[in-house]
Structure 1
Amino acid sequence: MAASLLSAWADPKDDVTSAAQKLSAADNYTWQTTVVVPADSRFKPGPTDGKLQGGMIDVKMSRGDNHTEFITSGTNTVITDPDDGSWEKLSDVDTSGFGRFLVMMVQNFKAPGAQATDLLANTDAGSLQQSGNSYSGTLTEEGAKKLMTFGRGRRGGNGPSISNPSGTVTFTVDGGQLTKFEYHVKGTMSFNGNDRPVDNDTTVTISAVGATKINVPDDAKKLLP
C-alpha cells in the first residue's frame, strides 16, 4: 500500500529527468535518429547513427544522396567531405555552399542525453503523464517552434518565421534507463514570402549503454590531437 501511495504521488517528470541525467552521465552508448516527414516534403532526412564514448562522439548522417560523418573529440571536430568522403578539420570546411549548412549542423549538435533534457524543459508543466514505461506530454509553443527551426529561430528578419506551432513528446524509460524518446511537431513555416506546412515526427532510440566503442578511421586520427 505504501508503495502504491508513493507511486501515485510521484511526479512523472522526476522519473524522466533522472533517466535523462543517467544517460548524460553514461560513459558510452549508441543511438539512431529517424525522422518521418510528409510524402511531398522536399527535405527527406535519412537516419542518423551515433556513438558516444567518453569525450568522443561519432555521428553518421544521410540527407538524400549526401552522406556525412563527423567525429568530435573534446573541442576538436573532423568531418568527411560529402563529395569524396575525405576527412578534414571542421575549421577547414568551405562554407561558401553546402559546407555552411554542415558546419552549422555540427555546431548545433547535441547528444541524446542533452536533447532529452531540452525536451523536458520545453514540455508544458503538468502535461507529462505516465502509462506503463511511457511518459507523454505536450510541448510548449516556444519549444515546438525551436524544434521546427532547429533552435536557430528568426534573427534580424533572417530565417524562417513560424505560425501555429504545436507538438507532443513521449519518453520511454525501462529500469530507470532512457531507451527512446519521440517528438512530433506541426505548424507553418514562412520563408521569403512562401508558406509550407511542417509535420515532422522524430524518434531517437538508445542502445548498447556501457557496451559501445568508437573505432576512429586512420585518416581521421591524423587530424585529431
Structure 2
Amino acid sequence: MSEIVLEGRGLTHSYGSTRVLDDVDVAISTGEVVAVMGPSGSGKSTLLHLLAGLLRPDAGEVWLAGERLDTLGERRRSERRLTDLGFVFQFGDLVPELTVVENVELPLRLTGSSRAVARNRAGEVLERLGIAEQRDKRLSEVSGGESQRAAVARALAHRPAVVLADEPTGSLDTATGELVLDALVDMARGQGSAVLLVTHEMRVASWSDREVTLRDGRVVPKPLDRIL
C-alpha cells in the first residue's frame, strides 16, 4: 500500500475577515495523481499554497514526507520545497534570460548537483518530454507548449516527492494542453512522484486517479453513487 507523502489536516485560512478555507482535509500518496477542483474563489490555490509551505494556516497541520511543514522556520521550509516539491504554474514561470536546459538545471544546481550532473539529468528529462531539440533556445524562441513542457521538465528533474501543478494548461489550447498533461502524468508516475493538479476543468481532472472538490472553502462530499 502506498504511503501518504503530503497531507493537510483541518486546514483553515482567512484573508482579513474572509475565510477562504474551512477545516479542509486532503492527502496524497506516493505515485498518486489527485485533482483539486472547484470554481474560482473556492480556495483551490490557497490550499496549494498551504500544502507547499508558502502560507501558514490559521489552524490545522501540513505534513510532507513525515515532517510537519507549517511549524518549520522559513529556511527549513524553503529547503523542503526545493528538495521535495516541484511546481508547474499556468504560465510556466521560467527564467526568460536562461535557455531551456538552463531552466531545467536550476533546481538541481540549487540542491548541490554539479554542472555536469545537472546538465546530464536535464538532457534526459527534456528527451523524455520530446523537446530535447529546443534545449539551447531561450523562451522567446520556443512555442507556448514547448515552454510549458520545459516547466514540467524543471518540476520533475530533481525527482521530487510531489509535483504541485496550478492550472498547468490554462494558457494552452486543448490539443497542446493534453500533450503537456500526458507528459506530466506519465513521467511523474514513471519516477514515483505524486501530482496534485489544481484545476476548474473536468477535462484536466480526467488525468487524475481521484478528485477532491472544493466549494466555498470546504470539501464537497462525494455522492454515494460515485463511491459505490
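No lab work stands behind these numbers, since they all come straight from the coordinates. As the structure is a prediction and not an experimental result, all values here were calculated from the model. Cβ atoms are built from the backbone, for glycine too; each structure is taken alone.
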Work out the source of -7000 here, i.e. which of 1, 2 gives that when helix-only ellipticity at 222 nm (-39500 (n - 2.57) for each DSSP H run of 4 or more, over all residues; to 500) is computed.
1
For relative contact order in percent (Cα under 8 Å, 6 or more apart), which structure out of 1, 2 has the highest calculated value?
2
Top of 1, 2 by mean count of other Cβ atoms within 10 Å over residues 44-51, largest first
2
Thinking of 1, 2, which structure, once Cα extents along the principal axes in Å is computed, gives back 63, 47, 32?
1
Given 2.5 as the derived value for distance in nm of label points 7 Å out along Cα→Cβ at positions 28 and 180, which of the supplied structures 1, 2 does it correspond to?
1
